[in-house]
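There are structures below to look over.
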Structure 1
Amino acid sequence: MAHLTVAGFDIHKSYLSVEAQRGLLEDLRQVVRLAPFFAPVTPRGKAMSVRMTAAGTFGWITDRRGYRYAETHPQGMAWPPMPQSVLDIWHDLTGLAHRPECCLINYYGEGARMGMHQDKDESSFDWPVVSVSLGDDGLFRMGGPQRGDKTRSIWLHSGDVVVMGGTARLAHHGVDRIRFGSSSLLPRGGRINLTLRVVG
């Protein structure tokens, strides 16, 4: 496992073994059975290319009403509990006793991407955001607090984990593209990204 720091982002390459990835994926399948993936739209009505769901006390959603955290899935059910395998990653890499309250789960199919953005819907930015990659490679782009800041990019592979804290906490970041079919972890291909956040 290699630990890199790029533009303030702490990147833990190959943090999860193949066995750990498979175990985590099975835990996520249980979450998705209870809270299915849905297709989000931006407040302007534009469909996002990822599908999403969540686990924990809150989920992050977007629709015509805006970006926000919600205690229920768009279909009305409460979000499933956060798997212990997810919490173990948070505690190991942050060293924090405080638990995350949201595990956002994004699925990237062929051609999906995520534009440059900041994670700023939380009430405090003192807590880090932990991002876990599973499945196909994703080209992760990292910038600064201003949208026009210089950016750097790195390919994230299945099992890589990024911790965004300190100067990186409000840095712009996104996923420009994925290498569809580059991993055999997901039988139908694609990439799953988990982001663990403290909401309140």
Structure 2
Amino acid sequence: MADATHILRVSPVIPVVTIDDPRHAVRVARALADGGVRIIELTLRTDSALESLKLIAGEVPEILLGAGTVLAPGQADAAVDAGAQFLVSPGVTPALLGHMLTLEVPILPGVATVGEVMAVLEQGLQAMKFFPAGPAGGPAYVAAIGAPIPHVQFCPTGGISPASAPDYLRLPNVSCVGGSWLTPRNAIENGDWKLITGLAQQAAALGVSP
């Protein structure tokens, strides 16, 4: 149950979303789903994030709901209790990884070095978040990891744009990318759900072969 390989196949782009006002949560999730992106990583970067998680879990069942920026075991527990269907961490420590492995949801631990990849692999996981993708070395770095460790699949996140996403997605060890560009803060604040749906449609199209 812990391995998240199947999560990485849901969409070519996993939206990494921060919502300040829970009143926007359901509308954001529905706008993404309307655009063909039926997955969301809602970050735990705000005090109201768990409330937003609960609202999406209860009102938008068609979207696969994940909690991101999981930094501690207690956060992981609270996110699952709020309705998160998978968990994403920006990095891993032995304590955090060990605790997340006890939970009944898939997990996507963050890695940035070959040693971290190997440590997570030792725990039986083959799906990982590569973060921060741009500063850590970009597509060339991810491709280089694939030479000695070809069976790990990555979701690179951090510094990725619509222009750079295809450079990652063409790699055999990349199943999807994470991106915050699908839900611009001003679009959320202004209630511009059509813009978010349009960006989701463009992101979904990245997975369509020419």
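So mean count of other Cβ atoms within 10 Å over residues 101-108, computed for just one structure, reads 18.6; which one of 1, 2 is that?
Among 1, 2, the structure yielding 18.6 for mean count of other Cβ atoms within 10 Å over residues 101-108 is 2.
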Exercise. Assign the value 1.36, calculated as Cα Rg over 2.2 N^0.38 Å, for residues 21-60 alone, to the correct structure from 1, 2.
Key: 1
Quiz prompt | Value -4500, calculated as helix-only ellipticity at 222 nm (-39500 (n - 2.57) for each DSSP H run of 4 or more, over all residues; to 500), assigned to which of 1, 2 | solution = 1
Exercise. Compute distance in nm of label points 7 Å out along Cα→Cβ at positions 133 and 165 for each of 1, 2 and report the one that scores greatest.
Key: 1
Quiz item: Thinking only about mean count of other Cβ atoms within 10 Å over residues 109-116, which of 1, 2 has the largest value?
Solution: 2
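Quick note: the coordinates plus some simple rules give every number you see, no bench work behind them. Just so it is clear, the structure is predicted and the values come from calculations on it, not from any experiment. Cβ atoms are built from the backbone, for glycine too; each structure is taken alone.
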